[in-house]
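In what follows, structures are represented as C-alpha cells.
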Structure P
Amino acid sequence: MRTYGQYCPVARAAELLAERWTLVIVRNLLAGCRTYGELLDGAPGISRALLTQRLDLLQEHEVVAREAAPSGRVRYRYTLTERGQELGPVVRAIGEWGARWLELEPHHSDPAYVLFATGRLIDVDRAPPRGLVVRVDLAERPAARYWLLVRRPRAEVCTSYPGRVEDLVLRTSSEVLARCHLRHLGFAQAERCGLLEIDGPRSVVRAFLACVRPSPYAHIPPKTTTRPPPRGVTAQRGSSAPTCSATM
C-alpha cells in the first residue's frame, strides 16, 4: 500500500480507502453483499485477483471480517466489522456529494452495474406472490439478453433463459435506467418520451414498477447541468428536473 508519509488522519485514511475499488467494495458490503460472487457482481470491471487483494487488505486493517459459510456452495461470507460499519456515514456523505455536484456521464452507466443495481433496488416483498420474470433488452447491447428474476429472497439478474416465459419485456438503455433510478427521469416520463418501453399487461407493469425503489441518492437534486440529458428530454430552466421535448 502506498503511503503519503503524513501523520494527518485524512492522509492515513486515504492510504487505505482511496485505493481504486476499495470504497466500492465497502459500499457493496454496506448494501448487503455478503459473498465473493455478490461483491464481484457489484463491481463490474474488477479482476478476481484485485478483489481478493482489496479484501485481504481490508481484513488486515480489521475493516472486513471473513467467516466460513454455514453450508452450501459458498465457502466464505464477508461482513463489516465495527470499524467498517463506521464508514457508513462516510460513504453516504461521499455519495450525496457526488449526486449533487458530479454530472452523470455516459461512461457511468455500465450495463452490468446498472442491472445489478436494479436488482438491489427491487423490493421483492411488494412483488406478486408468484414473482415476476422481466426480460431486459438494452439498446447498447442488442445481441445480449438479460432476465430480471423478481422473487424471494431477493431479485437477481441472469443471462440465460430462466425456464419460464417472461411476464414483461423492458427495452431501454443503461443510461436511461440509471436516470430513472436517480429520479432524474420518471419511468412514466421515459415511456412518454420513447426512451423506455415495457411490453406486457398494464396491471403487471404497474406491479413491477411499484417494486422498484429509487436510488438512496434520488432525493439529492443535482446542481450540475453541463451535459444534455438523453435525446428527447430537456431540463427545465432553473431546475434539474427533465421534461419531454419530443416523442420518439
Structure Q
Amino acid sequence: MIGALCGDFIGSVFEWHNHKSKEFELFSRNSRFTDDSVMTIATMDALLNDLDFGLCYRRWYRKYPDAGYGRSFQAWAADDHSLPYNSWGNGSAMRVSPVGCFFDSLEQVLAKARESAAVSHNHPEGIKGAQATAACVYWALHGEAKTSIKRLVEERFGYELNFSLDEIRESYQFDVSCQGSVPQAIVAFLESSNYEDAVRGAVSIGGDSDTIAAITGGIAEAFYKEIPFHIKNTVMSSLPDEFRKVITSFYARCGWKI
C-alpha cells in the first residue's frame, strides 16, 4: 500500500537520527525508500501473481540489496535454500499491509499474514506482529471505529495499548522486535486525526522510525482512505518504475484509484 511506502520514505531520515517531536520537515534530500518499501512491493507481487512469499522476498531483495536490511534477513534472502530463522523482528509487520486489503474475510487475512511472516519470521511474536498489522488494515478498511480496533487488537493479540505517545516519547528507545514496535505503531494511528498526523506521531517517538511509520502509514491509509497529494506525489515520483507498475496493478486489482 502507498501509505506504508510513504511512511517508510518520511521516516527514513530519522531511523538513526531520532526526532522526538511531531514537528519536522516531511522530506529532505536524504529521504529515500528502504527495505520496508521493497518488501511491501514484494508482498504485493506475491499476492497479485499468487507466488510464494519467500520466492518474492528473495527476488526483490536481490533487485535492491542495499536498501537497509538486517543482517539475519540478508543472510536468509541471499540463500535460496535457507530456512526460516525464528525471527521476532518487525520485518514481518513492515511488509504485510497489502495482505490486509486483498482478501474478503478476516480469516483469510490472518492466514495469509501468517504465511507471509513464516517464510522468515516464524517466531510466534513475528507471526503475531504481522497478523495484528494486517488485521488492523482489514478492520480500518471495513469501517471499524478506532475504539473497536483498539479493543479487537487487545482481545485477539494481547497487545497492551493503554498508553499514549506522550507517555512513552521521552523514554522509548530503538526496538526492532514486533512486540516492541507494533503496539507503538498502532497507537500512533489510534491517536491520529488524519494520515499525515499518524505518520508524524509514529516518527515522533523515535526508535525504528521508518518501520514504525510504515506500519502506521498502512493502517492510516486504510482508515482515512486518502493520503495528502503532496505526500503521495513526492513519494511516488521518487520510486523506481517497477515499483509504480506493481502499485498500479495492485490498486486496480483492489478497485482503488491511486
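Every number in this text was worked out from the coordinates using simple rules, so none of it is lab data. Every value quoted in this text rests on a predicted model; they were computed, and no experiment measured them. Cβ atoms are built from the backbone, for glycine too; each structure is taken alone.
Given a computed value of 12.6 for mean count of other Cβ atoms within 10 Å over residues 9-16, which structure among P, Q does it belong to?
On the way: P: 12.6; Q: 22.6.
Comparing all candidates, it corresponds to P.
Suppose helix-only ellipticity at 222 nm (-39500 (n - 2.57) for each DSSP H run of 4 or more, over all residues; to 500) works out to -10000; of P, Q, which structure was it derived from?
On the way: P: -10000; Q: -18000.
So the calculation was done on P.
Using the calculated result 18.6 for mean count of other Cβ atoms within 10 Å over residues 25-32, pick out the matching structure from P, Q. Answer for the origin of the read-out: P. In terms of distance in nm of label points 7 Å out along Cα→Cβ at positions 161 and 193, which of structures P, Q is highest? Largest calculated value belongs to P. With respect to Cα Rg over 2.2 N^0.38 Å, the largest value across structures P, Q is given by P. Using the calculated result 4, 27, 33, 20, 11, 4, 1 for P(r) over Cα pairs in 5 Å bins from 0, in percent, for residues 81-136 alone, pick out the matching structure from P, Q. Of the structures listed, the value fits Q.
Could you figure out which one of P, Q the value 1.07 for Cα Rg over 2.2 N^0.38 Å, for residues 33-112 alone was computed from? Let's see the in-between values first.
Details: P: 1.28; Q: 1.07.
Clearly, the read-out refers to Q.
With FRET efficiency 1/(1 + (r/R0)^6) of positions 1 and 129 (r between Cβ atoms, R0 = 30 Å, to 0.05) derived from the coordinates and found to be 0.05, which of P, Q does the value describe? Among P, Q, the structure yielding 0.05 for FRET efficiency 1/(1 + (r/R0)^6) of positions 1 and 129 (r between Cβ atoms, R0 = 30 Å, to 0.05) is P.
Looking at relative contact order in percent (Cα under 8 Å, 6 or more apart) over structures P, Q, structure Q comes out largest.
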